[in-house]
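As structure tokens, here come the structures.
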Structure P
Amino acid sequence: MKLCRLIPKNVLDFITITVGAVIYSASISMIITPAELVPGGVTGVSVIANRLTSIPVGLFTLMLNIPLLIIGVKKLGVRFLAATIYTVVLTSVLIDVFTLSEPLLDDLFTSAAAGGALLAVGLGLVFKGGATTGGADIVVRLIRIKHRHLRTGQIYMIADGVVVALYAMVCGGFTAAVYSAVSLYISAHVLDRVLYGSDGAKLIYVISAEQEKIAKRFLSEVGVGVTYLSGKGAYTGNEKQIVFCAVRKQLLPKAQQIVSEEDALAFMIVTTANDVFGEGYKRHDEKSEL
């Protein structure tokens with residue numbers, strides 16, 4: 001039995017949120033901000049304010065979050081409020097505690113890549129725990145409720161892009177803005193990977209006289225479910241059974257090898273599925289608001 005199954009869900013969520021908050025705060029204070037990059041969202045606005053007024057980033061972030069929290073609790077519920085207040089306070093404190101005067105990494109591109117990736121990992125863990133870091137995260141969650149076809153990373157790229165443009169105009173840091181955009185691009189893709197996992201799978205359709213042997217080997221050697229689809233050849237009029245299954249990308253070569261070994265003349269179609277729900281893949285109720 002996996003360790004996570006032995007831990008109560010609320011405790012596991014608390015641990016997940018805490019670890020995520022630490023990673024998120026460290027990425028901002030130890031990598032992104034010292035390199036004079038802007039992380040986007042409310043934190044990015046706070047970084048801009050810090051450049052103009054010297055108000056601590058964590059303190060200004062906390063001030064901006066108060067009205068957004070009030071809006072969020074009306075739409076997302078009391079549990080959301082409790083978890084998010086904990087996360088907002090923790091990240092606001094840690095951002096100021098972790099602050100470095102000198103960049104942890106010397107190279108701007110490395111700072112952008114590492115900072116963006118770590119920020120996304122931290123943010124993704126916080127989301128998976130059922131909370132947000134406040135600010136723009138609340139807005140993103142509300143948008144996702146009405147527009148579920150949009151991925152979280154996509155929304156962040158748009159919103160954070162506006163903040164980066166504002167940073168370039170107000171602070172004049174055009175070089176930093178370019179690297180910040182690189183960081184945001186990496187962050188958006190890593191965030192989607194953390195939240196949604198590896199994108200999709202491969203769908204396989206096989207028409208062969210050896211369909212039973214192929215299906216049996218798919219079941220035993222690839223470990224995937226197989227379905228027979230009924231078909232009829234338009235030219236011959238013969239009834240056919242089509243082998244259909246969804247496999248993870250890394251298992252496709254093995255499936256192709258099986259088909260080749262059983263029937264070198266088999267007609268095989270491989271296509272991509274962007275999302276797969278059900279046994280072995282994502283649950284139908286898997287935090288669709290993320």
Structure Q
Amino acid sequence: MSNTVRAAIVQHAWKGDKESMIAAHEQSTREAAAQGAQVMCYQELFYGPYFCQVQDSEFYSWAEAIPDGPITKRMQELAAETGMVLVVPMYEQEQPGVLYNTAAVIDADGTYLGKYRKTHIPQVNGFWEKFYFRPGNLGFPVFDTAVGKVGVYICYDRHFPEGWRALGLGGAQMVFNPSATSRSHSSYIWQVEQPASAVANMYFVGAINRVGVEELGDNDFYGTSYFANPRGQFVDGTASDREEELLVRDLDLDLIEEVRAQWAFYRDRRPETYDSIIDS
């Protein structure tokens with residue numbers, strides 16, 4: 001019996017307004033479903049520009065409640081329509097002034113399963129995220145979906161190995177990392193770091209980036225979205241570094257057990273020796 005999941009990721013450029021971005025992602029979702037995709041993740045803050053290139057309180061109004069806001073409800077309807085699990089990165093308002101960089105996880109029947117809040121928040125030139133977001137406080141949840149166990153880690157999180165490992169220990173088979181990352185910062189390590197995390201934790205990683213230069217700044221978002229398998233290899237190559245693109249790939253979940261039996265990284269962990277990491 002096949003244990004293959006057909007998964008999709010999509011990279012879009014900013015189109016100038018929220019509704020156009022939502023409509024573009026809805027269209028891509030339906031295209032992925034037509035290709036047989038069962039699970040899909042969008043890019044970080046999918047319905048907006050990457051507004052963290054500036055510090056402007058005007059963008060606080062882009063946040064909404066999750067799951068009670070209109071975009072989450074709309075995505076639940078889309079998941080039920082297409083029969084796909086959706087990972088939807090959004091700007092969340094828990095209450096006025098309490099804002100998070102969040103991804104909602106919706107099951108294939110439209111059921112809201114929960115959310116992940118970005119844990120590590122950067123504050124460097126062109127990535128002024130502490131102006132907009134509190135650090136996540138929900139830990140590293142793993143969601144039991146129609147296609148298997150799914151985890152989420154958002155953009156800057158990927159530089160911190162502890163969360164990748166926590167998701168693996170939580171049983172994740174697929175971890176999606178929606179991002180907004182630019183050439184001047186990380187185009188080389190983008191193709192190294194996440195495959196390394198996939199092999200270190202022996203699961204699949206879906207790495208999603210946006211494309212294009214947005215009017216708020218000069219960050220050149222370079223796309224190159226991909227899936228990495230538990231051996232750290234790209235699954236049938238990467239997306240374009242310039243153009244919008246939908247990637248649909250088959251992920252053989254049996255490879256997880258095969259690689260874990262071969263390398264046994266989880267067996268050979270020595271958590272009792274790691275106190276200095278926790279205390280420092």
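Every read-out reported here was derived from the displayed coordinates using simple, explicitly stated rules and does not represent laboratory data. What you see is a predicted model, and the numbers here were worked out from it, not measured in a lab. Cβ atoms are built from the backbone, for glycine too; each structure is taken alone.
Quick check on the output: 5.3 is distance in nm of label points 7 Å out along Cα→Cβ at positions 18 and 242, derived from one of P, Q. Which one produced it?
Of the structures listed, the value fits P.
Of the structures labelled P, Q, which one yields -19000 when helix-only ellipticity at 222 nm (-39500 (n - 2.57) for each DSSP H run of 4 or more, over all residues; to 500) is computed from its coordinates?
Considering all the candidates, the number was obtained from P.
For which of P, Q does distance in nm of label points 7 Å out along Cα→Cβ at positions 26 and 218, calculated from the coordinates, equal 3.8?
It was calculated from structure Q.
Work out the source of -0.30, -0.57, -1.28 here, i.e. which of P, Q gives that when log10 I(q)/I(0) by the Debye sum over Cα atoms at q = 0.08, 0.11, 0.16 Å⁻¹ is computed.
Clearly, the read-out refers to Q.
15.2 is what came out when Kirkwood radius over Cα pairs in Å, for residues 98-225 alone was calculated for one structure; which of P, Q is it?
The read-out was computed on structure Q.
Going by distance in nm of label points 7 Å out along Cα→Cβ at positions 50 and 266, which of structures P, Q comes out largest?
Looking at the calculated values, the largest one is P.
One of P, Q was used to compute distance in nm of label points 7 Å out along Cα→Cβ at positions 82 and 234, and the result was 6.1. Which label is that? All intermediate terms of the calculation are to be shown ahead of the outcome.
On the way: P: 6.1; Q: 2.3.
Label of the source structure: P.
Determine which structure produced the value 1.1 for distance in nm of label points 7 Å out along Cα→Cβ at positions 58 and 122, calculated from the coordinates; the candidates are P, Q.
The correct label is P.
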